[in-house]
Every structure is written in structure tokens, then in C-alpha cells.
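Here, each number is a calculation from the coordinates, and none is a lab measurement. The model shown is predicted, which means the values in this text are computed figures rather than measured ones. Cβ atoms are built from the backbone, for glycine too; each structure is taken alone.
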Structure P
Amino acid sequence: MSKKILLVTGASRGIGAAVAKMAAAQGYAVAINYANDRAAAEKVGSAVEKAGSKALIVKADVAREDEVRRLFEEIDNKLGRLTHLVNNAGIVGRASRLDAADPATIRQVIDLNVTGAILVAREAAKRMSTANGGEGGAIVNLSSAAATIGSPGEFSWYAASKGAIDSFTLGLARELAKEGVRVNAVSPGLIETDIHASSGQPDRVARMSGLIPMSRAGSADEVAETILWLLSDKASYVTGANIRVAGGR
């Protein structure tokens, strides 16, 4: 594969931003998708270009089919045919018990984390699969350790959304295995990003670090390293896998 073109959804912050920067250093042209924070996305884009790679910044709500289609059309026109995808965009919503949760929040989480990820992977498969004239490629979906922990009392609906990603990863991996596309997932545990503050728990990392066998939270870079390995040819015989990056939890 001569030209590596990577889309990272939700790339303006956290794990997505770490992946975009690390990928640029490894020679990927990077499409940086964001939903709201243009300034943060541009900062990531500048880091990608400083590493000597091409950056394309595209605003799109990947929960919406029309915006997903437009996102991929921009990549087609400005970078070329996609070869790699990191399906990272996701939200948790305000932390609470389920019986106190806003139904609108639950719907937003499922729409973005599940439907959005599936729609994005659908467009990627159209471009990567050898059955569709592509050269093959690799997809990494962002799941979460929450899928097996359940996140009781915090965001059980988010845990459910990531359980769906686990099933989807396995199904798509088997569907595309003979068509040159590897599909894997990464399940981060407690990671130092601003997703905790967005759930109304800015102290969550400090409060929960004691539950981790390694006695600390992980970093976005540590998750990104695993994702970049799965994208690379070093993982050429790995598909349908889900790697937990959770410090033993």
C-alpha cells in the first residue's frame, strides 16, 4: 500500500488527537474529524503538518448519515482513497444512575457511539474492500473496558454502546477478512482525558485510580500506541481482536 490515508473521527482531543499526531509521525496523511471545537482540531492539524504529513480538517457529526457521506467525499477529493480508519468519536453523557438519566442523553450516546461508528465503517468498507476495488486496509474501533464492567451508577448506557461495538467489530472483521480489510478494537480503561469532566466528574481519575491493579490511570498516548500497532502491517494476522488497555482492570 503506497499511500496511507487515515481518518480519525473525534480527533480534536484525547485519544483521537494522540492517534492523529502519532500517525503523522509514521507517514500517514490524516483526516481530522471534529464536531464542535475547530480551534482544537486546527491545533492537531498543525502538529500533523509539523511532522511532515498532510492534514485535512473536516467538521462533521458522524451520527448523521448525510454528514458522514460528506466527510468521506471530502477525503476522496482532497486526500484520496481511504486506507485506514480509527473509529474514535464518542460521548458518555452526564453521569448518573439509569433511572435519573435524561432519555435524550441516552439517545445521543447510542446515536453517536453505535450508529455513527457503523455508518463510518460502512463508508470505509466501500473504499477499502478489494471487492469494491480497494487495496485493503485496517479499521480500529474504540470500545471501552466499560463494556465488561457495566459502569453501574455512572453511565450504563455508555457501557451498552461499547458492548455493541465489541459485537460489531467481530462481525465486520469476519465479513471483510477475505477482502483485505482487518478490523479490530481497543478497549481503554481509566485514561486521563477530558471525557471525565464532560460527564460531570472532573475528579474521576483521582477518585478511581486506586481500583486499577497498576495503581494509575493510563495516558492517551499509551492507547494510541496500541491503535497504531493494530493499523500497521506488524499486526497483519490480527483481525477480530479486542485489546484491553486498562492497567489490569
Structure Q
Amino acid sequence: MAARPVLLITGAGRGIGAATARLAAARGFDVAVNYKSDARSAAAVVDAVNAAGGAGLAIAGDMGVEADIARMFETVDAKLGTLTHFVYNCGITGKASRLEDADPATMRQVVDVNVLGALLCLRHAIRRMSRKRGGTGGAIVLISSAAAGLGGANEYVWYAASKGAIESMTVGLSRELTADGIRVNAVSPGMIATDIHAAGGMPDRLDRLGPTLPMGRPGQPEEVAEGILFLLSDAASYITGTVLRVTGGR
């Protein structure tokens, strides 16, 4: 029997990451579930992965801390084996405000997690996955946001800018890594029912703006996960450098 592919998802304890982990296990992956602080939630995701027949592993780590990133990948190596697929899902907004009122420390933290964290993780993932370095190749999906195109005006321009960087990475790395056997794509979710809105200080955002969307409702994490799993799968074998919008028409 062929070994199951090994998928690492950052920020997978809740929301889109958790939905992706559960669906990936059902589609034949072993899954490493990175989380920052909510061990109980991550453990529940790992239980779901195991129940679906995969090997699940929870790994604590802050993607804004370089040492945590290195340790996360080393843990996958030791406990699940050769990495074949990677999803950089974690992202933070900071408290919503106009730019002139934003705390520089908040903006720096957003860039550290959303941009630098992604770049550092990608270095580690490529070194393991690249056929030129002895890996098996595979697929990477980065999670962007509709905010990259909308701009985040009056809410979080800095977050939108960080997601614009994610889309630039997607294009550049897709071209850089074709000879390494690695496809790189992004998924750009619109307004999705996760706790990121409350974390940004807008707990009523879904209720307030959901009915104004073309589809009349926010999306669900499972709907985004379907797009992610498609891009990870062999069904997307000729797709690289693409940003798949899952926005309900927004």
C-alpha cells in the first residue's frame, strides 16, 4: 500500500484550517495540525483526522516566531515523515481601524505572521518537498483574502496589504518551483463565518454585511476547504500560480 501523503496546515485548530484538516483526512492525507494556543480545539481536530483514517498530529507554534517554525517542521519530519503538501492558513488582522489610528505594533505583528511567517515556512517546506533536494514534489496552497483586492478601507488596510503579499508569493513561487515538482496556488476567501471578525473587534460583521453579499450570506469554512483540497489534489495537476476566489461573488 502506498504511503499516505503528508499535509501540514498552519493555524488549523479552528476555522478554515480545521475544516481543511478534516476534509484532507477524509481524502486520504495524514495531517499535521499547527495551532498557537488553543490546545483543546487542535486536539479535537486531530481526533477527527484519526477517526477518518489518517494519522493526526497537533503541533503548537507561533508563526511569528522563527524558532517555532523550525521546530514545527522538524516535528513533522520525525512523527509523520516526508512532507508532500503544505497550506499556510494562519493570519491575523489586528484591531480594526483607519490606518492613522492603528498601532504600529499591531501592524508589525500582522506582517510578522501573515508575510514573514509565510516566507519562512515556505523555505522549510520547499527544502523538504523539492525534487532537486530529494523530496517527492507536491503542492502548496497559501490562504489570501478578498481584502487583497478590496483594500480593507476603514477596517485594516495593513491586513489587506499582507494578503496582497501572499498573492505575489503565489505567482513568484509558482514559476520558481515548477522544475522542483511543486505547484503553488492560493485561495482567496471572502466573508467566511470564522472568529477572525470578532478577533478584529467586529463581532457583528457577519450579521451586518452578510446580507449585502451577492449570495446573501457569508461562506462556511467547509466551502473554502473544498477549494483548498482541489488545488492540493492531482485533479489540479496543470494549475499553478492561480488565485482561486471563494467569495460568494463579492
Structure R
Amino acid sequence: MVQLSTEKVVPFRDSKLSKTEQIAEMFDGIAPRYDFMNHFLSLGIDRGWRRKALQRLEASHPATILDIATGTGDLAILAARMLQPQRITGVDISHGMLELGREKVKKAGLEKRISLEEGDSAHLPFPDGSFDAVTSAFGVRNFEHLEAGLSEMARILKPGGRAVILEFTSPTIFPFKQFFHLYFRYITPSIGKWIARSKEAYSYLPASVKAFPQGEAMNAIIKRNGFFQATCTPLTLGICSIYCAVK
């Protein structure tokens, strides 16, 4: 069982900014190197994780999708290609990430189907029941108010709409658990400082994963915020998990 921290984990401990503001500042700073770091640190496995997550929506054929914490748009672009929806809207709090995302969307020739805009997960600027599906890859962990963000996901979904959340988790299998802890806790921040020029961002990463509810604990939180049939599927020995739920 994962022991959760009662202390709010933030990127910059001495900052007086809110977690939301700190997260935006952090991602603005690492935006130019974010995609490379994702693929480098995961040895490219993150691409497969996103594909597996989106496969959970193939049977429901969503026409409209909201991608929360869309970042540079990787999941939104992959969803457009895999699921062929009519419209995908991506929201994020980082202006720097969105600017790069818009460039990627344009390069992919998907401007007519994907729009990226600034938005806070706790206060989504969309009417009730606006979307058939909602997705998020490695972003829910950064919500300042987790339950408010999940409740907003449920609010903007149509009845029967599906939520798919891809998020890091902590492996529990020996000896992979110990190896992963050493890699995540000590090696990742050093690589982050060297390549992304932000030790804070990649020290925040393992700390935020450790403090985040996982497995059945996360399922319980999802279900009390507007969803049912919440499931958790671990990937790659538990490095990350896919959470699926229905409104």
C-alpha cells in the first residue's frame, strides 16, 4: 500500500505562488526540452503508454474529446490519428507548452480538428455535457485541487461519457521497485539539471508521484467525484497506470 504524504508537493518550496502558478512557471521553463526529456527518461516507452490509454476509447467512438493538461499536444495529436473524432480541445495552464503544441498541431496538419487553449483544470471554461470523452496524460498529478479537477471532468462529460487518465505510479515488485526508486529519486533530477536545466522540475516529479493516490485509492476518489466503474490498469511493471471511468 502506498503511503501518501499529507504535505502539498510543489516544484519550488520557497515560492509563495500557488501550486497551479508554480506548475505553470515550471512547465514554461522546461517547455523547449519537455518532449525530449519524456522520451529520453522513459526510453521511448511513453509513446506506447499513450497509445494503450487511447485504445480504451476506440469502442465508444467519441466525436468530441477534451484533453486536460495537454502540454505540447502529444496525446491530442495521437487521439486525432487513432480515434478520428470530429473535434479535440486541449487545455493547459502553461503558455509555453501550448505555443509549442500549436506548432506541432500545425505541422501535423490538424488545425481544423485540434484547438489548444489556456485553462485551469479546476475551472474548465465549457458548459455541462460538452464532450464525449476526456483524457489526461501525466497531468492529473499536478492538479492543485484533485477532487475539483475530477469533478470538472465529470461535469463537462455527457452522460455515459468516458474519462481516461494516464498517470505515473510507484512499482511494487521486487527488485524493480528498488531500482526504479533509485533511478527516479537520484538519477532523474541530475539528468533534468543537465539537459532540461531544471533540477527542481525533475525533483518534483518523483516527489509528486510518491505523494499521489494510486490504484484503488485513486479509483475511490474518482468514483466519489461523478464517475462509476473506475478501473486501474498498471503498465510496464507499475511505472504508470491507466485509470478509466464512466460518468
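Each of the structures P, Q, R was assessed by distance in nm of label points 7 Å out along Cα→Cβ at positions 143 and 167; the largest value belongs to Q. Largest in distance in nm of label points 7 Å out along Cα→Cβ at positions 87 and 231 among the labelled structures P, Q, R is structure R.
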